[in-house]
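Next up, some structures in structure tokens.
Derivation of every value follows stated rules applied to the coordinates shown; laboratory data play no part. The shown structure was predicted, so the numbers you read here are calculated from the model rather than taken from an experiment. Cβ atoms are built from the backbone, for glycine too; each structure is taken alone.
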Structure I
Amino acid sequence: MRHDAILGWDLGGAHTKAALIDSRGCVERVEQIPCPLWQGVHYLDSGIDSVVERIGDNSGLKHAVTMTGELVDLFPDRDTGVKTLIDTMSRHFSNTSLAIFAGPAGFLNPEKAVRHSPQVASANWLASASWVAGRLQAGLLVDVGSTTSDLIAFADKQVLACDYSDHQRLVSQALIYTGVVRTPLMAITGKVPFAGEWVYLMAEHFATTADIYRLNGDLPETADLLPSADNGEKSVNGSARRLARMLGLDIDATDLEGWRGVSRYIAEQQLRQLVDACERILSRPGLPASAPLVGAGVGRFLVERICHRLNRPYVGFEELFTCAERMESKVAECAPAVAVASLAKDQLP
């Protein structure tokens, strides 16, 4: 039995992530399971079972939950999604051991959380930002994930956010729907240079950012857990073939270095989008020129590049935790799960 340990859950639309914090506040385990929730809630059920199996004995554990999976088009609206995810967790665990993160409202029991779905929905970014704000004086948290990027400023132990809904955060660029694995390439740029011409990309789901970062040698081994766009092989040649199709070509239209040139161009456009958003947020009053960027997510290698361009110091999200051996990378990749567990460790009785 694990007394005083907490398992933090981040229930996403594509992945289920969980982090175990022991009685001393040390990150003991981090797990990530592919979960195509848009295809059915049974994927979340199996994901929860897989996490529990990997964690082992979960008797005596408390569970802290945050989510973004309520957004998937399986649900007719977000309220239904929040309720379904909470009900699913309640089926697996006793309600007395469940605490649902509701942003500014703190942790709520499942029954109360269902009545506060706007605060519960997509609050995982606030869990991460709240933890970082409590440990650094000022800065900008940049969490670049497989699908989205969150940019949250903080100063004086406070998260500098007045926008909490996804819509408001899209307007303010605190939420950018771009990531290093699942983003369709035509969502990043409409055209690419090839053979001395501008070629306009096909508006088809032929390739994703996982392909360009695989070609560029940047994609972490643990990043791409779901099938590729064509359900084909996840290899350099497979990625080049999918990229070629975006241009209406086959892989033999050029060599691998030619396809890497195209992929580098697309990666640059995505980086530019993130740099511009960071510069806008960093220009706000209250953030000193020395304030660092805190990098999190499977795409945090982009945050390091942003720091180089903006001449800002870089802090890895994992540096703000005590971790078991070789847990650092997983802590950064699954930041909201680790953060919600750590917040619960500090705040729950």
Structure II
Amino acid sequence: MGRQPPQRPPETAGSGVTLAEKVAFLARRDTYPAATGPVVAHETHMSWVFLAGERAYKLKKPIRNAFWDRRPLAVRAFLCREELRLNRRLAPEVYLGLLELRADAAGRLSLDGDGRTVDHLVVMQRLAPEQMLDAAVAGGTVTAAQVAGVAERLGAFYRGRPPARRSAAAYRAQFAREHERNRAVLEDPRFDLPRRTVATVLGHLDEAIADPTGRLGARARQGWVVDGHGDLRPGHVCLREPPVVIDCLEFSRSLRLVDPFDELAFLGMECEQLGAPWIGAALVGRCAEALGERPPEPLLAFYTAYRACLRARLSLAHLLDAEPREPERWQPLARRYLALAEAACARLAPRGDR
């Protein structure tokens, strides 16, 4: 049911150096001679990020999930290279390069020093947290001009992406598979979501995915599916000048194969969840001008409702982890996403009008 909890990493992850030892080394001030001030270590579900001076260093955890077994060093090296390659499409000035974490014969760790390679790091320019779109929305500082700048960058990105080789059947099947995964979690009585709302939303999405007019499949046939970002959320958009977008899904090309307006609806829905519903319409409008096409409103409503359900599911899936972080956060967040999905479903055309 839903996402399986990641496996705990083996103590040495095949390198002879434990993850705890790597984290302790990378959290030390003297690891970064050019940095000033303290090092800030931040743990995410899949990585550790170390903020040192003007740089950020990302270390991928040696864990196994539904996409990759990251315990082998070679897999983490490949994913670091992919992260660098893919994110330079939307943030070339931020993704600076890769470093090797090495251990000498005595077991002493260093960055690009002597000895054998025990892990790999993605090196980024450190971004100001107050410039991230989610922080700007929360603080009420985001402007229409900044959103227009984001839309300009995204529009140019999508305009330059070649159509992906994705059949209409495969495109619809992807939605159908994820929709069933959403259903399994949202209908789980352990999460105590309002049953009538869940049934209504899932029923609308069932109809939209099975749409006999083939609206979803037409997006693939018409060449709108591209290798995009895959996780276009406000926390991944930085409102510097020019704006940049970071943290694309490097680990799954399948999840990156998207209609640009699916991603834009996703970003707009997330901004609405944070309290800025006007941003989504502005992004779609500007990008529609750049791409020379605006999809019908029912399709945008479908994308919004589908993404809201997906985010509700992923929120609840945190509670399935062996030791969930911030367990009090996830059910209220899932309910907010479900409410957004319900509102979007109200904008879907009645079945007889499709």
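Taking FRET efficiency 1/(1 + (r/R0)^6) of positions 129 and 257 (r between Cβ atoms, R0 = 30 Å, to 0.05) as the measure, the highest value among I, II is held by II.
Could you tell me which structure in I, II was used to calculate Kirkwood radius over Cα pairs in Å as 20.7? Of the structures listed, the value fits I.
Computing distance in nm of label points 7 Å out along Cα→Cβ at positions 65 and 209 across structures I, II gives 2.8 for structure I. Starting from the value 31, 24, 22: which structure in I, II was Cα extents along the principal axes in Å, for residues 233-288 alone calculated from? Checking each candidate, the match is II.
When mean count of other Cβ atoms within 10 Å over residues 105-112 is calculated for each of the structures I, II, the largest result comes from I. The value 50 for percent of Cα pairs over 24 Å apart, for residues 73-224 alone was derived from one model only; which of I, II is it? Here the read-out was taken from I. For the structures shown (I, II), relative contact order in percent (Cα under 8 Å, 6 or more apart) is largest in I. Consider the structures I, II: one of them gives -14500 for helix-only ellipticity at 222 nm (-39500 (n - 2.57) for each DSSP H run of 4 or more, over all residues; to 500) as calculated from the coordinates. Say which. Attributed to the structure labelled II.
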